[in-house]
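Chemist: Next up, some structures in structure tokens.
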Structure 1
Amino acid sequence: MKGRIHSLESFGTVDGPGVRFVVFVQGCPMRCAYCHNPDTWEMNAGTEMEASYIIEQYERNKSFYKGGGITVTGGEPLMQVDFLIELFTLAKEKGIHTCIDSSGIAYKKTSSPEWLAKLDHLMTLTDLVMLDIKHIDPQKHIELTSQPNDGILAFAAYLNEKKVDMWIRHVVVPTITDDDKYLFELGYFIGQFSNLKALDVLPYHTMGETKYEKLGMEYKLKGIPAMEKDKVIEKKQVILDGIKKRRAELEN
């Protein structure tokens, strides 16, 4: 089966545990204001590639991936569930660690039973999901991404139910996602999940602005400064405080 692929990266170091072979799929319904890959949004663009071809590319440098594996990111990987099932089936046959970096936007409780059954199957082949939660507040999430977050939060609960390891990622953007109230609420929300294995709090950067200019696209966050790395440590602690409170309540 062929998937629509934006690009391949041979040595990813920030896309899950260890050194990873990273597959950037094409197509995403999100329109995140700080997205640095807007060229992955179009659903019908990219290059069609067979799942077997991607495994062959991985195998060329497999000695470098000890402790690592394959990560599929995007775009939004869950827009191509059938392709991921085939890719991860081949990967598991070779003992390769599998990871999906997802916004969770494809998940809806009202999705067809057929799609949900496919997702259930995919989760049996998936070792880790890195879930990007853009904003915990429903309205502010829409303002930031042009999409609601109810399905995304439900997807986090789904992963917990399926006992799939989950890393949460959150980008801290000055004046947009750095409010301590919402950061604490985010921590309180994810603190309920026993499958939470890691929390990555990432500083917003402005490197994507140049790409938007080259693509002739408006950059919605123009003028907002990059997030100071020292402040990110403080903001992560706020999220951790929320996690601790939720877990303390669950223990009592």
Structure 2
Amino acid sequence: MYSNKIKDIDELQNQINFYRPFKKKFVDNLKEYFRIGLTYTSNAMEGNSLTETETKIILEDGLTVAGKPVRDHLEALGHSQAYDLLYKLAKNNEIKEQDILKLHKLFYYHIDIKNAGKYRKQQVFITGTEFVPPAPKLVPELMKKLINSMILMRQELHPIEFAAVLHKELVSIHPFVDGNGRAARLIMNLALLQQSYVVTIIPPILRTDYISLLKRAQVEPKDDKPFINFISTMVYESQKDYLRMIRSFYEK
């Protein structure tokens, strides 16, 4: 269904790099553009009812939207705060366990301060799949194993493959009681930003594909390639959007 776009991504990345270093005004505009897009799409993937316009109103104007659940507003605010941390962490060349915990805490503390940034203490189940996340007692060890494996993974995999596999591994461990999908998408984007790739958005309209391809990577016989291809397509589409904005800014 989705072909591997890594060669196309490398080609577009060269075109993007032609304009580097970017002007500060452009970087600031771009950061705010993707703040709205990533916050809206990632929350919508998990059932948040806010539209992209409503998300923009909440984050940019500081207003509430009548008739929407309080939790939906809090999810938008929390994700926006985690997004700011994403850019600070992107200056580093590694991802630490504490980084993952901090990102989840910022996103989730408005919702559940007791469990924000803390590994789950209970078994969880995911609707729509026979995949069962590991027992809670295994989570700390599995997370440390994942963190320790990242150095070798970065060496062996293309940055896009690394980001996709990291995403899959994190959501498969399902370390938190809630917010695992959003945490995985934030960490995926952290891995991409650290290698100078673009913030990547997964449109909610592709939620069914996203979930089914994740399932193929989690349930025997496991196959990561379709999910990697899917993520590569999402990166490629985000790159095209990114390049369009670059050209509009620099060539007007």
Structure 3
Amino acid sequence: MNNLRSSITISSLAELLKAATEARQRFPLTTWWRGLPQVTHDLVPGVFRPRPQGLSEPDLLVLFQAFAPTRYKKCPAPTDLDRWLQLAQHYRLPTRLLDWTESVLVAAYFATLNHESNDAALWSLGPFNLNQRTIGQGVIPAPSHPSSLRMIKSAFGQSVGDAAGAETCMAVLGTEIDLRMLLQHGRYTLHNTPTPLNAEAWASEVLIQYVILGSAKEELRGELNALGYRRATLFPDLDSLAEFVKNISLSSES
């Protein structure tokens, strides 16, 4: 999708901030970000990607709801489907949500996670622009709002009539029911189509793609780590803490 790509390529923090400035000028109300480790990856939610097992979307969510309470102390009420969908997404169950963040630094962390030499992608989104295009309103509703709840109920297999198919994709605010949602400045797009957002005919109206050069990923990872953007702070659990402590080096060598 060359018409989505900015002329700015990113190989340093200075160029990352330049990209953030450009995106904010393009989308002045607010800009959301998503980092992907491969520049060729599409903007498509997990439930619409190829999956080796054949469980349907409602089956995945029903099983998650059934077994989560013994593993998570603050599960939503059974009827809070929007919160269940967000919780499932943040614990890596395939859902129709796509993660975004309000922080360009958080997005850059996810884009540079792997140690491969390939180029990575950094996407910026104008959420108000998206919703003006898809639902005819320049607003960002909460997941519990009727306009988004129709699609969420459909994800759980609940019949909601033709209204569930009225939108292809919309931007929604997150509900901070888990600490990692706060730390990652989490936002979402909610989809009811397998068509990638970047493949829509109008995608250039709402998206910009930046390329993070593969040769720069290691240095960017180090700079982001120095700024506090690391797994132990973005995923505040004991596994992440133990991994961080285990890898602390006291050597003075560079």
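Values quoted throughout were computed directly from the atomic coordinates according to the rules given, and no laboratory measurement underlies them. None of these values were measured; they are calculated from a predicted model. Cβ atoms are built from the backbone, for glycine too; each structure is taken alone.
Chemist: Given a computed value of 2.9 for distance in nm of label points 7 Å out along Cα→Cβ at positions 135 and 231, which structure among 1, 2, 3 does it belong to?
Modeler: Among 1, 2, 3, the structure yielding 2.9 for distance in nm of label points 7 Å out along Cα→Cβ at positions 135 and 231 is 2.
Chemist: Now, a different point. Determine which structure produced the value 3.0 for distance in nm of label points 7 Å out along Cα→Cβ at positions 215 and 239, calculated from the coordinates; the candidates are 1, 2, 3.
Modeler: 2
Chemist: Of structures 1, 2, 3, which gives 17 when relative contact order in percent (Cα under 8 Å, 6 or more apart) is computed from the coordinates?
Modeler: It must be structure 1, since only it matches.
Chemist: Can I ask one more? helix-only ellipticity at 222 nm (-39500 (n - 2.57) for each DSSP H run of 4 or more, over all residues; to 500) was computed and gave -10000; which structure, 1, 2, 3, did it come from?
Modeler: Value -10000 for helix-only ellipticity at 222 nm (-39500 (n - 2.57) for each DSSP H run of 4 or more, over all residues; to 500) corresponds to 3 out of 1, 2, 3.
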